[in-house]
1. If helix-only ellipticity at 222 nm (-39500 (n - 2.57) for each DSSP H run of 4 or more, over all residues; to 500) is calculated from each of I, II, which structure is the one that comes out at -23000?
2. When you work out distance in nm of label points 7 Å out along Cα→Cβ at positions 29 and 53 for each of the structures I, II, which one comes out largest?
3. Ranked on mean count of other Cβ atoms within 10 Å over residues 109-116, which label among I, II comes first with the largest value?
4. Could you tell me which structure in I, II was used to calculate semi-axes √(5λ) of the Cα gyration tensor in Å as 43, 20, 14?
5. Comparing relative contact order in percent (Cα under 8 Å, 6 or more apart) across I, II, which structure shows the greatest value?
6. Among the shown structures I, II, from which was the value 6.2 of distance in nm of label points 7 Å out along Cα→Cβ at positions 141 and 221 calculated?
7. Tell me which of I, II gives 0.95 when you compute FRET efficiency 1/(1 + (r/R0)^6) of positions 45 and 197 (r between Cβ atoms, R0 = 25 Å, to 0.05).
Structure I
């Protein structure tokens, strides 16, 4: 699968409706995006914790809307994205914070069947909570955290994640491409864990991954490039 990372950021601002619409137009298999919660409990789509230097969780959605309009864009709500994307594309939904996983699932379930989306997180607890609440939802553990409290132990747990994966009840792994060494893919294959790799933008790397049967999905900022390379690869098989 080709998963459009935050939409198609080469054409429109990432994690916005324009970016998602373009990814759908290009023909991506899935859209990946990030969910956070505002002070007044609105679920919004944004990667960073801050918007214009202020924490999203400390602002109401109206305050955020004023800030973003002043800078030429609009922060989409989860509801807006789901309404638009329903029936058009599958989703890869990243939970950026703990505590409101159930609300995200409730929103998703109103617009999408369970085989039309996956939910991912860097937080093992988020993944486990979602899976325990509904075993039929496909959940993935994201690996490759950049700022860990204990970098050495974290890195070991990412190169050898099966213990974490099983405890969190994750259905698949979503490693950063730099983790694909030291036999990572072989271990995942032996445990029958699909692998979604992020964020892959290099042409040669995409080509290599498209030919690797151990990789189930490529998450990329360049879905148009990845889709064209997949077409080329399929035509040569």
Structure II
């Protein structure tokens, strides 16, 4: 839907029709029109682009930084591990959404700042996961054999450890996608995310809040879109977890 938004959307997401503002669902606008007469269905379709872009880009960046710092902490240990993990503990001590709100208040509302903020608070979970996996794998025989053969840390981490932790990382990433989509919607709802007139599901929820009782379609359909996408990524995460974890397989 996000990829083919220009083909699927019957109207431009910013096409204003004040003469038919706040109309109920009809054959021409089967999800209705908002307070400016814009087609809700078209805005939901284009809003999926924002959610997917924020989800994917944030997960990629957070996974990259989390893997690098988690690998350094787990492989070298000692003061390197202590320094990185204490910084991780400090970030995890703050509620994620409150830290995101504080960072967005400093950086200013924009799409790129939303991605940067969610990455800054999201990489710590990947770092802890990678560190734990490496602490286990570091004592295995194939890592010991690689070190005995003179392989460097970079080759051991990327050539031997990374392939063995891709499964848990993929599962974490799919659940992270769902969390980032909800976080972006929450920031946009508060006016700290994507700014009008760019369609965003969270901003659409905020716009419909004032007419919730008389025109519930303004909030119901964006809320359903968020729910369906988040459920979809959670189901993908459950499926990947079942596929990559042999302990969960039933023979």
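Every number in this text was worked out from the coordinates using simple rules, so none of it is lab data. Predicted model, so just to flag it, every value in this text is computed and none were measured. Cβ atoms are built from the backbone, for glycine too; each structure is taken alone.
1. Values: I: -11500; II: -23000.
It traces back to II.
2. When distance in nm of label points 7 Å out along Cα→Cβ at positions 29 and 53 is computed for each of I, II, structure I gives the biggest number.
3. Comparing I, II by mean count of other Cβ atoms within 10 Å over residues 109-116, the maximum is at II.
4. Value 43, 20, 14 for semi-axes √(5λ) of the Cα gyration tensor in Å corresponds to II out of I, II.
5. Checked I, II; max of relative contact order in percent (Cα under 8 Å, 6 or more apart) sits with II.
6. Traced to structure II.
7. Values: I: 0.65; II: 0.95.
Traced to structure II.
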